[in-house]
Structure I
Amino acid sequence: MAKTTIKEQTAVGNLVLDEKDLAILGLLQQNARITVKEISEQIHLSTTPVHERIKRMEADGVIKQYVTLVDHNKVKKGLMVICYVSIKEHSKTAGTTFIKSINAMNEVIECYSISGEFDFMLKIAVESMDAYYNFHVNKLSLTENIGHVQSVFVMGVIKDTHRLVY
């Protein structure tokens, strides 16, 4: 019986990512400052195809942006809060208004629309409990259409990664 080699590919819509694309993504997730030359050496492909693949993945939106991850404690944002929010009215207009309000709040670093008892989950980074109290009382609770809010304080971080490709 002949041995069949299965090539790893990930298809999303018309976009196909092969094992080399995934390897490039894995390396870029570990270090966005890695050079094309270093990538080419690690995945055994010359620099021109590596560069073309990166440009294609950027153009296709696979690579959304390059960022610098900052230690929140070292920039005086030592208190992390997960905040569950339900809204009173669930119309498109009311939801859009709420989302615009949340996007304008610098303390909110992530916002997810979720299922279940609450409608949204917010990740909030502030300096202290006093800063969170001020945010909660003077910004979040004054937001139009807020129903119920439940705050959960992060006691410690066990795993913090942004890697999707390994």
Structure II
Amino acid sequence: MKTKETQTAKNTEANFVLDTKDIAILKILQQNAKATVSDISQQVHLSSSPTFDRIKRLEQNGIIKQYVTLLNPAKVKRGLMVICYVSLKEHNKNAGTKFIKSIMEMPEVIECYSISGEFDFMLKVVGENMERYYDFHVNKLSLADNVGHIQSVFVMGVIKESLLSI
């Protein structure tokens, strides 16, 4: 049985609509997650209290998932980026769950997508150099449960890297 609070929370999420002030706040936070409420409120022409309330509402409704710091990969010895396409041997829930669990434990994998087509997953992998990637490929990824085929594509340069457009 659902409580009244649970139903109200779900109704609030389902009916949540972003207005122009919310969108402006989100754009500012995407560019600088360390922006203060005072800075944001000045830019969106609201006082601090309603700006703070809007940010909290955006967080509570799951619009803002988390705040992160983007690192320069080369400066933290992760200058090699590889896109790995992985197909699984078996296609069932249990086998897929085991593969996903193993990927979640690999710090080299910074993104993982379930995809359609010839492959089942697309991984974004970072490493210090080709030797480290080879070690990852042979001793971790290839040994993960249910891996059938892996295709590695080496990123030569980043042309566009952007935030979610709203």
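Okay, here's what the table says:
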item	result
Identity of the structure behind -11500 (criterion: helix-only ellipticity at 222 nm (-39500 (n - 2.57) for each DSSP H run of 4 or more, over all residues; to 500), calculated), options I, II	II
When distance in nm of label points 7 Å out along Cα→Cβ at positions 31 and 47 is computed for each of I, II, the largest belongs to	II
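Only the coordinates and a few stated rules stand behind these numbers; no lab work does. Remember, predicted model here, so these are calculated numbers, not experimental data. Cβ atoms are built from the backbone, for glycine too; each structure is taken alone.
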